[in-house]
Structure I
Amino acid sequence: MTDDDSSAPDPTRQSGVGDPVGPIHRAIPEGDNRERLICRDCGFIHYRNPVVVVGSVATWNDGDEPSAQRILLCRRAIAPQIGLWTLPAGYLELEETTEAGAVRETWEEARAHISIDRLLAVYNVPRLSQVQTIYQATLLSPEIAPGEESLDVKLFAWDDIPWDEIAFPTVRWALRQHRSVIGQTDFAPFGNPSGESGDYF
């Protein structure tokens, strides 16, 4: 097989008809300034927009001191970064608030119930066309268990966090920014650290 395999079926044509179907042509629509996928038959324009990721730095406190705080991390059971540790987070669903999404993701990945405290950070990852919204949250119970997307879940003391096994740069940012405002309730949400775009694992 070569890169130009004329024997391969053409996915842009209806079987037995031969006419292009769907938004498969690239062009700049009238009134726009970017190339989009359009359907020449009906004029439909397929807009590909960034996705929103929601998650939390969810904690359980064994006492009043910062050293008594435990942070929930999940060992990933799915690609990418299988076997590495991450915060409970995932894609926002349709008709869902970011707070509700963070609560849902924590349950799905760690079977944990949380209460959202405040917005910690909003990160931009242009390479993945992602906007990540991360909250500070409090676990309502220390009872946790792996969900379908997790191999393991644990509550880590700060000094025990496996930094060499963290899945994504945004997880490191969120953990460190959370640590920097422990005990504070009035702070502006963080963003990407200076010079960081998250364009690496």
Structure II
Amino acid sequence: MENAVQTVSAKRRTLTRITLVALFAALTAAGTFIAIPLPFSPVPVVLQNLFALLAGLILGPFLGAASVGLFLVAGAVGAPVFSGASGGFTRFLSPTGGFLFGYLLAAFVAGLIAGSPRIDKKTPVWRIILAVLAGLLIVYVPGVIRLKYALDAGWLKALTAGFFPFIIGDAVKGVAAVLIAPRLRHLAGEYLDSKESGIDAAGQKDSVPADEQ
């Protein structure tokens, strides 16, 4: 009986994780439809970095990175999920391709700093703020580097085209992430924290329907 309960709980956790990974991949893809082109830069204003950041904050480093990875794979095979509703592997080689890799880093780093969600442990606000700052900034590391060499420009020109214009917008996104992440982490913890499924440390069991016993 005990093994049956653990098996059912493990299957539920796996299904929940797959669902959440797919959900955040879809949200990141949906961000492509909110893109504001800038006349002085090849980099548009998008919401995809916010969704990638939230994926890491809410799902943790590995599931968050998995969701962004799924988004990138979908775009690489041609799904129109990148900015401008475009897709294809060549987008990774474009001047803005570095930002795509930056989304993956953002999810992983933000999740690593914030930690995986735990139902029995509240994440300090300072840690969420640090995770948000690191996640937003690290997008620009591969993004600006790729932009610099693709445009054959100096660092100042690359930063002017790919970083400075987005500081205010990212500040707004960061505040939004700090405000909504704690509550969403708590909700995610209820489904992802293994201590809340199957047999916990106190020996309590999840109830299962009679037909599953």
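See the values below:
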{"item": "Parent structure of the calculated result 12.9, 36, given that Rg and Dmax of the Cα atoms in Å, for residues 96-159 alone is the read-out and I, II the choices", "result": "I"}
{"item": "Distance in nm of label points 7 Å out along Cα→Cβ at positions 152 and 168 - highest-scoring structure of I, II", "result": "II"}
{"item": "With distance in nm of label points 7 Å out along Cα→Cβ at positions 128 and 144 derived as 2.8, matching label from I, II", "result": "II"}
{"item": "Highest-scoring label, criterion being relative contact order in percent (Cα under 8 Å, 6 or more apart), among I, II", "result": "II"}
{"item": "Comparison of I, II by mean count of other Cβ atoms within 10 Å over residues 24-31 - largest value held by", "result": "II"}
{"item": "At a computed -21000 (helix-only ellipticity at 222 nm (-39500 (n - 2.57) for each DSSP H run of 4 or more, over all residues; to 500)), which of I, II", "result": "II"}
{"item": "Test item: Cα extents along the principal axes in Å calculated as 65, 38, 23, pick one of I, II", "result": "II"}
{"item": "Value 1.2, calculated as distance in nm of label points 7 Å out along Cα→Cβ at positions 72 and 120, assigned to which of I, II", "result": "I"}
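Since every read-out is calculated from the coordinates, none of them should be taken as a lab result. Keep in mind that what you see is a predicted model, and the values were worked out from it rather than measured. Cβ atoms are built from the backbone, for glycine too; each structure is taken alone.
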